[in-house]
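Chemist: See the structures that follow.
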Structure P
Amino acid sequence: MVKIFDRERIFRLLTYKGILLKFKSLGFIRVFSDNIAEALDISSSLVRKDFGIFGISGSQKGGYHIDRILEKINEILGTGDLQKVIIIGVGRIGEALIRYKGFENDGIKIVAGFETDHRKINPQAEIPIYPVEELRDYVRKNSIKIAIMAVPEMVSQHTYELLREAGIKGILNFTPTSIKSSEGIVVNHVNIEHELANLIYFVNLENRKDEDTISNNQ
């Protein structure tokens with residue numbers, strides 16, 4: 001039976017992977033839960049609990065072997081094999097994602113982009129850009145399951161329907177619209193405006209705290 005983990009725990013798993021890769025780059029072979037906890041500002045008991053749930057084992061004296069943890073994490077995340085991803089919409093966000101080279105460190109490769117603007121189409125590029133009319137055939141021919149959607153808000157639902165009909169099973173949505181998904185398709189939303197507003201709120205909150213501290217000390 002496949003184990004299902006909640007989003008919060010999977011997010012922590014990704015942070016564990018990131019910090020373990022940093023430890024490995026520094027020459028570490030083994031780590032202890034205290035090392036991970038201190039680096040991530042969480043409790044060591046939470047690290048041990050998560051690792052136990054994920055089936056990651058270590059020893060009290062020897063700690064955890066980094067390569068074995070990373071192997072297990074990749075197995076859980078399904079990133080042991082290369083994951084092919086396409087992008088729909090090659091505007092500023094889509095183009096930036098296509099140019100980003102860091103995805104392959106996590107076993108992710110953007111293999112193609114699709115556009116309605118024929119001025120941006122370039123099948124001969126390192127990462128080819130095709131007309132959106134070729135989307136369905138490309139997805140089926142190359143067994144693509146994951147897509148990034150970075151289209152204008154007004155065509156987001158229509159684009160979702162195109163991806164659904166093509167057989168896409170997972171979508172990372174960069175449009176401000178919350179897509180009405182169908183059964184069998186996972187949609188994760190990235191609302192940049194909301195994230196920035198959230199960040200600004202907490203920055204302003206910290207500034208107000210600092211001002212109150214200064215005021216109280218005067």
Structure Q
Amino acid sequence: MALIIFDYDGVLADTLDDLIQFGQEACDQLGVHHVVTKDDLSNLEVMSFATYGRACEVPEHLIDEFVKISLNLFAEKETPPAIFAGLEVAIRHFSANHKIAVVTTNSSQNVHAFLAKHGLDSLIHAVYGVDTPGSKAQKISMAQSRFVKKQEPVFMIGDSLSDIRAAKEAGVTSIAVTWGHQSLETLLRDEPDYVAHSPRELIEVIGL
């Protein structure tokens with residue numbers, strides 16, 4: 001049995017359009033004159049709403065408010081984001097023999113709403129969101145302490161440099177996926193243990 005940890009935005013949930021729209025709405029509400037583009041996300045060294053706000057030229061004293069507005073816009077959205085094609089099958093496959101958790105800079109509430117919409121909530125053993133104190137690496141370690149016995153493997157699946165770095169800091173295996181917010185070229189800078197270009201490849205990598 002393994003512990004398989006997913007990032008949320010850009011890995012499970014196709015939130016790119018929402019992130020751009022909500023980032024723009026947050027900037028507009030705060031009076032920040034910035035046109036939000038995909039590059040504001042794809043070039044981030046650390047993927048979080050706070051660093052996203054800084055990339056959108058939000059002044060430091062308004063960063064917390066940018067984060068709050070962005071998370072609230074996600075929570076108020078009538079329909080949770082779409083799941084990337086093939087991931088529902090992958091999660092159901094993994095749940096037969098493994099523990100599954102989510103570690104994210106989004107809110108646990110938003111993640112649970114997404115999982116419930118796609119019929120996956122009962123298959124995920126824990127969600128560690130922005131409302132859980134600690135860094136991403138610390139949250140990976142929390143999940144590891146809770147679910148892993150002896151020398152069972154732990155995988156962190158992410159779409160950003162910060163996911164790979166958190167996995168390395170926590171001492172677990174990193175898998176970078178290429179369907180998310182950062183390019184393969186960017187992801188390879190931090191030398192992930194594995195790269196998956198599709199959910200099917202993800203199943204194959206973990207099956208190894």
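Coordinate-derived values only; no laboratory data. All values reported here derive from a predicted model rather than from experimental measurement. Cβ atoms are built from the backbone, for glycine too; each structure is taken alone.
Chemist: Identify the structure, out of P, Q, from whose coordinates distance in nm of label points 7 Å out along Cα→Cβ at positions 72 and 184 was calculated to give 4.1.
Modeler: Values: P: 3.5; Q: 4.1.
The value was obtained from structure Q.
Chemist: Next question. Taking mean count of other Cβ atoms within 10 Å over residues 56-63 as the quantity of interest, name the structure among P, Q where it is greatest. Can you show the working numbers first?
Modeler: Numbers: P: 12.5; Q: 15.2.
Max of mean count of other Cβ atoms within 10 Å over residues 56-63: Q.
Chemist: Out of P, Q, choose the structure whose coordinates give distance in nm of label points 7 Å out along Cα→Cβ at positions 8 and 176 equal to 2.4 when calculated. Display every interim value, and only then the final one.
Modeler: Numbers: P: 3.1; Q: 2.4.
The read-out was computed on structure Q.
Chemist: If mean count of other Cβ atoms within 10 Å over residues 136-143 is calculated from each of P, Q, which structure is the one that comes out at 21.5?
Modeler: Answer for the origin of the read-out: Q.
Chemist: Using mean count of other Cβ atoms within 10 Å over residues 40-47, single out the structure from P, Q with the greatest value. List each step's numbers first, then the result.
Modeler: Details: P: 13.8; Q: 18.8.
Sorting by mean count of other Cβ atoms within 10 Å over residues 40-47 in descending order puts Q first.
Chemist: Right, something else. Comparing relative contact order in percent (Cα under 8 Å, 6 or more apart) across P, Q, which structure shows the greatest value?
Modeler: Numbers: P: 12; Q: 27.
By relative contact order in percent (Cα under 8 Å, 6 or more apart), the leading structure of P, Q is Q.
Chemist: Using Cα Rg over 2.2 N^0.38 Å for the comparison, can you identify which of P, Q gives the largest number? Before the final figure, lay out each step's value.
Modeler: Details: P: 1.25; Q: 0.98.
For this comparison of Cα Rg over 2.2 N^0.38 Å, the top structure is P.
Chemist: Something else about it: For helix-only ellipticity at 222 nm (-39500 (n - 2.57) for each DSSP H run of 4 or more, over all residues; to 500), the calculated result is -15000, so let me know which of P, Q that is.
Modeler: Details: P: -15000; Q: -13000.
Label of the originating structure: P.
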